[in-house]
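Each in structure tokens, the structures are laid out below.
Rule-based calculations on the coordinates, nothing more; no lab input. All figures in this text were calculated on a predicted structure; none of them were measured in a lab. Cβ atoms are built from the backbone, for glycine too; each structure is taken alone.
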Structure 1
Amino acid sequence: MDTQNQDEFYERLKNELDKSSSWPSDYLYKFIVPTDEEKIDQIHKIFDNTGAVIELKKSSKGKYTSVSITVNMDNPDKVIEKYQEVGLIEGVISL
């Protein structure tokens, strides 16, 4: 995704989050990651000390891992910050 499309996406997401939730609120992140302990550890570190509940589920062939993270966030900007941090990890797909 190029920078302009990414900015537009995050702006739309922020507007939707503002409308749909009162903050602070629990938020569910979902990512698909190539099954690679280093990449999964990087995601864990991003959510360290946030009180996040992280669930992992490997695909049937074990090539990918689904990472679901439920965490209480202060506002939509904080939600987007985490998406941007995780987005720096190569091969991670945000759902």
Structure 2
Amino acid sequence: MAYSMMSWIYGRVQGVGFRYSTQREAQRLGVTGYARNLDDGSVEVLACGEKQQIDQLIAWLKAGGPASARVERVDSEPYHSDKRWDRFEIRR
């Protein structure tokens, strides 16, 4: 069953390749959705897939993402939408 989770990642996560590293990890795990920078300096990640895949992506986010990033906090909550994603996108 498809599962969706919205996460917000705080810390030094913009300007360090965070969205692109997240995209690569999501693709490796078979997760769809998107990553985008927010005006407050955080990154928003929508992850869609099987629960185990989503859990693995969130664990990767909490572990710090790319080496150049410094993740201070990850907040996540279930996300419900009728939209279906066919890939993992980078949004501006």
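Looking at mean count of other Cβ atoms within 10 Å over residues 19-26 over structures 1, 2, structure 2 comes out largest. Who wins on mean count of other Cβ atoms within 10 Å over residues 11-18 among 1, 2, i.e. which is largest? Max of mean count of other Cβ atoms within 10 Å over residues 11-18: 2.
Tell me which of 1, 2 gives 14.0 when you compute Kirkwood radius over Cα pairs in Å. Write out the running numbers ahead of the final one.
Working: 1: 14.0; 2: 12.7.
Corresponding structure: 1.
1, 2: which one has helix-only ellipticity at 222 nm (-39500 (n - 2.57) for each DSSP H run of 4 or more, over all residues; to 500), as calculated, at -8000? It must be structure 2, since only it matches.
With relative contact order in percent (Cα under 8 Å, 6 or more apart) as the yardstick, tell me which of 1, 2 scores highest. Before the final figure, lay out the partial values.
Working: 1: 37; 2: 45.
Max of relative contact order in percent (Cα under 8 Å, 6 or more apart): 2.
For the structures shown (1, 2), mean count of other Cβ atoms within 10 Å over residues 3-10 is largest in 2. Taking 3.8 as the value of distance in nm of label points 7 Å out along Cα→Cβ at positions 59 and 75 derived from one of the structures shown (1, 2), identify that structure. This value belongs to structure 1.
Distance in nm of label points 7 Å out along Cα→Cβ at positions 27 and 51 computed as 1.5: which structure among 1, 2? List each step's numbers first, then the result.
Details: 1: 1.5; 2: 2.9.
This value belongs to structure 1.
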